[in-house]
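Given below, in the form of structure tokens, are the structures.
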Structure 1
Amino acid sequence: MNELESLKSIFKDRLFKIPDYQRGYAWTTRQLKDFWEDLVNLPADRFHYTGLLSLKKLDKSIWTIWNDEKWLIEDRGFRPFHIVDGQQRLTTFVVFVQSICELLKSLKEKQKQKDEEIYLGSFILKAIKEEYLVVENLH
């Protein structure tokens, strides 16, 4: 697909893995500051362009050996992908969302609240976590 997509649609029911041949996370403070400044200085009527992502949909022969995540594909209908290009940007986004969630949970008035009781704007913290970070296996 060669069209612009929101991060919400990119993450929708998808499971991402970084293939073994990819280098590890390598962004430095400089890239992280650039990312943050891009977000902070973004006008309210504009969207942040994260760049191109290259994803490879995986065959069943590959994901069936994933013991920890296989239930997401089989039970929840997630589609498995390798991140061929764009791993640094997607990882930074996930770390950014995780940091926001941790900050919210650390606020004195929120510390005793459950994730489903904490809001970021009109979004429930539990929903944000499930959409971008982790889905709990209740089995």
Structure 2
Amino acid sequence: MQYLHTMIRVTDLDASLRFYCDGLGLVETRRYDNDRGRFTLVFLAAPDDLSNVQQHKAPLLELTYNWDPEDYTGGRKFGHLAYRVNDIYGLCDHLQTLGVTINRPPRDGHMAFVRSPDGISVELLQAGDALPPAEPWISMANTGTW
């Protein structure tokens, strides 16, 4: 068995790409527009997974954008995506500059949670050992749910 991808439906493709690519640093590996089915699929990979993606077409995050407006509920039922990051403090700071709320700040230097524009929880985990606790993260309260 091999893990291939996770698919999530998005309501605003541009906002989602800004979050996942500009914010989290994922890389678009391919895109498929289906005029007949009226949808677009965008496949994203973490930079450190690109060689696996080229060889195995996995692991990927698939964003599904249906061209006709639709209400999606239950994003919280999905659970969360998780990514190992090289500098959790730097990434959280970068995401904040893009207007992303840090729902669970990395007070422990190891773990944080944010949400995509569609309410999907994304867990960020520090690679290697936890970073030493630092401000402003130590004093930052949780915001919303994750």
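Only the coordinates and a few stated rules stand behind these numbers; no lab work does. As the structure is a computational prediction, the values presented were derived from the model and not from experiment. Cβ atoms are built from the backbone, for glycine too; each structure is taken alone.
Observations on the model:
- Which of 1, 2 yields 122 [volume of the Cα convex hull per residue in Å³, calculated]: 2
- Relative contact order in percent (Cα under 8 Å, 6 or more apart) derived as 29 - corresponding label from 1, 2: 1
- For 2.8 (distance in nm of label points 7 Å out along Cα→Cβ at positions 44 and 124, calculated) the corresponding structure among 1, 2: 1
- Which entry (1, 2) yields the derived value 1.60 for Cα Rg over 2.2 N^0.38 Å, for residues 12-67 alone: 1
- Read-out helix-only ellipticity at 222 nm (-39500 (n - 2.57) for each DSSP H run of 4 or more, over all residues; to 500), computed value -11000, structure in 1, 2: 1
- For distance in nm of label points 7 Å out along Cα→Cβ at positions 4 and 100 computed as 1.9, the structure of 1, 2 it came from: 1
- At a computed 4.7 (distance in nm of label points 7 Å out along Cα→Cβ at positions 28 and 60), which of 1, 2: 1
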